[in-house]
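Pasting the structures here.
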Structure I
């Protein structure tokens with residue numbers, strides 16, 4: 001799964017607007033990779049929980 005928050009240039013422009021120190025492009029890519037893995041884990045857990053709840057709800061009426 002590849003997650004892209006924004007292009008590094010856009011991120012640095014945003015940080016400049018907030019008067020925050022800029023980040024190197026390679027660091028932005030590393031942060032994107034970490035965020036992508038976290039998002040994947042959370043979405044998988046959420047999907048599994050929803051599937052279990054839907055199954056249990058359906059079985060109540062059988």
Structure II
């Protein structure tokens with residue numbers, strides 16, 4: 001179970017950074033956890049960019 005959490009965490013970090021490790025993604029036991037983490041990290045990165053752009057358009061400097 002701990003391996004699954006580690007794979008998810010690594011995937012989330014990779015997703016936020018915008019890249020993917022195909023070796024981890026294809027791992028037979030933890031690949032699915034890694035891939036879910038990549039998707040979650042990608043969503044987090046998208047949300048951050050979206051909020052930053054909306055703030056820029058509204059003239060907020062946060």
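Taken together, the values in this text are just the output of simple stated rules run on the coordinates, not laboratory data. Owing to the predicted nature of the structure, the values given are computational and were not obtained by experimental measurement. Cβ atoms are built from the backbone, for glycine too; each structure is taken alone.
A few comments on the model shown:
- A value of 40, 11, 7 for semi-axes √(5λ) of the Cα gyration tensor in Å, calculated from one of I, II, originates in structure I.
- Comparison of I, II by distance in nm of label points 7 Å out along Cα→Cβ at positions 9 and 49 - largest value held by: I
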